[in-house]
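Every number in this text was worked out from the coordinates using simple rules, so none of it is lab data. Note that the coordinates shown come from a computational prediction; the quantities given were computed from them, not determined experimentally. Cβ atoms are built from the backbone, for glycine too; each structure is taken alone.
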Structure I
Amino acid sequence: MSGTAADLIVACLEAEGVDRAFCVPGESYLATLDAFARRNRIDLVQTRHESGAGFMAVADAKLTGQPGVALVSRGPGATNASIALHTAEQDAVPMVLFIGQVSRDEIGRGAFQEIDYSKMFGEMAKAVWTIMDADRIPEIVARAFQIARSGTPGPVVIVLPEDMQFDMTEAKPLDPMPVARHGAPESAVADIAARIAAAERPLIIAGGLLDNAKGRAALLAAAEALRIPAAMSFKHQDMFPNDNPLFAGHLGFNIPKPQVELLSDADLILAVGTRLGDTTTQGYVFPSIPPKQPLIHVHPDANVIGRVFAAETGLVADPALFLEALASAGGGAAKGREAWIARIKGYIDGLMGGEPEPADDGINFGLIVEALKPHLTDDAILITDAGNFSSWIHRHVRLNGRQAMVGAVSGAMGMGTPAAVAAGLRCPDRQVITFLGDGGAMMTGNELATAMARGVKAKVFVSNNASYGTIRLHQEKFFPGTISATGLANPDFAQYGAAFGAKGVTITKDDDIEAKVAEAMAHDGPVVVDVHSSLERISAYVSMGDLKG
């Protein structure tokens, strides 16, 4: 029995297990929108901007481990969505982006809103297909999802010419294509276990490919079985219980130099499930190039190993399967190991246990984070937009290994509000708290409208210091005394939230913090908290005075 290409596209998504997709509607894929509505088996979330739709798909993928799906129209829609595609690539998150396109007879003629997406996304996406033949839809969709999930996960683009969606076809959806999972050879695992046992100061650097239930369990089991401390890569602090004596901290932006120096004293580094990007490696100094200590690098993508760092041992293997085997292999620990563990624990306890100091020019955002801690549930989802304010969450919140932290490794502003929508829809029974700067809040804060439309009860805390704070920090560091294009004129964010239907709360005084945080967290609905935060206390690790110093 034949049907339209548009019906087949949606049927193929259903076959892949897709239950939710995010979009901004456009005339270039009206037939596919119609198919979603008629079949009514996938929750199609209408958003207010294509960047919001894309960020929601990325956040949904981070929470589920499965490809996030977004649909946008040609030209402006695709360019707006490109920020999320870049984030998916940088964050190693599986994503499939569908883009409407001009009709087939118009391709290559410079038609209205036409873009060559193979050129536009050629370096950003793992693959780009334009479906010219409706009979190939099942093959292309199945391959797209398989490629998005394989090796280093990432984004795939499928382009849908407008007229093709009306074609009739007898093709049927295919079953999902399996993703190869390579276990590590027994001999290699035994050798690595022996090398860890012989090392006095070994260290795991754990990457985002372990950020799932299986990966978290394997990481904890291996760390405890081999008595080896584990440091989390950028934006993945939530993968390991932060109160565990083997927690070696979070390798984020601008962490204290003594922390880097301490971890650099390792005599063996085991990097698992991480590409060892510049932030995690603190600007390619930990490990160094070449590494000053033996580096063992385990990753499912052979193209990653040895690309930047000369690994003494490179192993192409599924990170969780490798760590499960490593935990089973076990082994002793060299003399001095417990002293190494104690050194790291002592430093981390001191770092995360420090009390934020009040500021003279506004609220130290760390005080907000401290006031929030008693209200966090056992499975809370914390979302951080890009900005210095997130350092307070990383420094002061000890995540328990069951809670989730969602943020953009890409450093893109604007993920916070869309991610809160995605998290609220995916996990309606879990507490969702999102932290924004005043810059990011004005980029995608309009997705509060989507939150209200879909009944998402996120608590939104805005660090409002009237500045693009991260850039202001760099200005003070490299161009002292110069303030160029970083000052902001902001709305009243509490009233802004109220305009969408959320409860608005404003905090301007230290004495009001505990009561107003409690008020926000007790409200059974969405809340926007406008925190008049300090510019002087620019981050959890440095003040403006320190930079001027």
Structure II
Amino acid sequence: MHLRKAIVGSILGFALSTTARIIASDDVPLIGPSFISNFDPSTSRAIGNAKKAFPILLDKLFESGDLDRKDLAFTIDVYSAATNDTIFSYSHVGEKSKETITSGELNDNTISRTGSVTKLFTVYAIIAKAGMGVFSDPVTKYLPELENNSSGNPLDRVRWEDVTVGALAAHQAGSGGIADFFNAYLDPENPSEYKPEDLFTFFREKRLPVIAPYHSAIYSDGGFAILGQVLARLSGKSVTDSFEEILWKPLGMNNTSTQVPKGSNLNTIDRTPVAHKSKLNETAWGQGIEIVASTGSIYSNTADLRKAGLSILNSELLSGPTISEWMKPRSATGTLVELVGAPWEISRLEIPVTPGSNRTRVSDLYTKAGGNIDYTAIFALSPDQGIGYSILIAGETATPARWPLRNLVGETFIPAAEHAMAENAARNLAGTFVDEKNSGNNVTLSVDRGHPGLGLKSFWLKGKNARDSSHYRLYPTGLNSVSKSLSSLYRSEGTMRIAHRMVKPGVKPVEPRAAVEGGKGGLFDDSFVWMALDQEGPVDLFVFTLVDGKVTTVEYPLTGVVMKRVK
């Protein structure tokens, strides 16, 4: 792990070695992007370096035994919301997996299983059908069959009247797994005969609660089986048909289904021919039961997963505010760097703020992992940089392989995308801007090594210095003159005005930083940046006019001054 990180740091141009000490930025930026993403990152030097680095880093994982070169078949797709297209793809087929590739070539259109990535689409479909407000509704509003369980003892039964749809979506209902249900009810000879009433009876009468609602996040396949029935009630259709109507057709995800692909000339990873040769001695290919289709059933390919990811980053089916609300943590975990959403698995990454720096900032990566015996998958979105990636993996060792592959792609391309943003900011955002009517009104913006956001290098109004000696930074607010759609955050052509807010580095100097952030302090970090904005009115507001991604003017709305780029 240390060697891989050192190689990544060396190739991508930031200071990182086996002995390097990562230090959180003194600026304590707002959560969210450091710089705007209104540019094409695919041509950046940082992304180019990442593409060159990836095969080298992958070989290290093969050589170390973290990945089984002969066993695994996997395909990787990294894409950008600015281009709405792939910026990097990679496929590998091990010797043992060659006969599983039905078309003879593993590519963007090859269908595999996604496992619990399905859960993400269950929640996506529910929100698309009913809006975020449904999260506050008790589940019994839609499934009254769960009411009035036979025990009043909270230790014996889940009290479903206390469980909301949102609690189920965020793994906080105490609803547990699904294995007990299978053991109690499922007839292996006739799995298709299983009925929703059996599910309701089990979870009402026999399901022991795992935790009290909202006590903590506990991963729950059983909860998502129930959530699938909520989706069915909302749409008046089966889970399979709900997915088709609400998501697959509108998004053009023509190769995605809860059912095993059938027909001639298939492009799939079908492990049936090799399953008997493996230690697992079974395969998930072809296995599927409609009653639990909402928890881990979906077949898809990276082309369709890219469409889904871009639809979220660009708020195609849902409004921008709805997507932004959905993509927020809903629970913490026992680690400071892992949070839980609905049903996002959120990794809080410490990313070097600029190339060549060991100063870092926090950036949230929204992921959903999945696994079905010999198939695993990763779906990941990084809104700060406007990129996403998906990984589909098959093989006897697919289960352990998903984590090093998730890490490798994320550790390679997310810092690269961050650095591409800094490159673009230095080229198209930084500069000196002067009021044509009064040269005493001027501002100089900079990109500074080791610091997130744009630096307010100088700011003069009517010939007087309008800033003190503090190290002010400017951060994008997500507000612009074009659209509420999130797609406007990645638009690189045309004219638009974008709001930024000026942040002073804390109400008081943050010294020292907490120990967990690489500082010499203790438990606490006295940073109050998020409390300081707009406390004296819009004195901290600046508005940039972009023309084809380049800042041409900087406006200071408090005084109405407009300053034009001079260099």
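Assign the value -11000, calculated as helix-only ellipticity at 222 nm (-39500 (n - 2.57) for each DSSP H run of 4 or more, over all residues; to 500), to the correct structure from I, II. The read-out was computed on structure I.
Here FRET efficiency 1/(1 + (r/R0)^6) of positions 265 and 329 (r between Cβ atoms, R0 = 41 Å, to 0.05) has been calculated and equals 0.40, so which of I, II was it run on? The structure behind it is II.
If you line up I, II by Kirkwood radius over Cα pairs in Å, the top spot, with the largest value, goes to II.
Which of the displayed structures (I, II) returns the greatest value of mean count of other Cβ atoms within 10 Å over residues 201-208 on calculation? Biggest value here belongs to I. Taking distance in nm of label points 7 Å out along Cα→Cβ at positions 113 and 241 from the coordinates of each of I, II, which one would give 5.2? The value was obtained from structure I. Kindly point out which one of I, II the value 13 was derived from, the read-out being relative contact order in percent (Cα under 8 Å, 6 or more apart). Going through each structure in turn, the value belongs to I.
Here distance in nm of label points 7 Å out along Cα→Cβ at positions 57 and 481 has been calculated and equals 4.9, so which of I, II was it run on? Traced to structure I.
Thinking of I, II, which structure, once mean count of other Cβ atoms within 10 Å over residues 465-472 is computed, gives back 12.8? Attributed to the structure labelled II. Who wins on percent of Cα pairs over 26 Å apart, for residues 41-232 alone among I, II, i.e. which is largest? With respect to percent of Cα pairs over 26 Å apart, for residues 41-232 alone, the highest-scoring structure among I, II is II. Structures I, II were shown, and distance in nm of label points 7 Å out along Cα→Cβ at positions 33 and 449 at 1.4 was computed from I.
Quick one: distance in nm of label points 7 Å out along Cα→Cβ at positions 257 and 281 came out at 2.2 when computed from one of I, II, so which one is it? For distance in nm of label points 7 Å out along Cα→Cβ at positions 257 and 281, the value 2.2 is produced by structure I.
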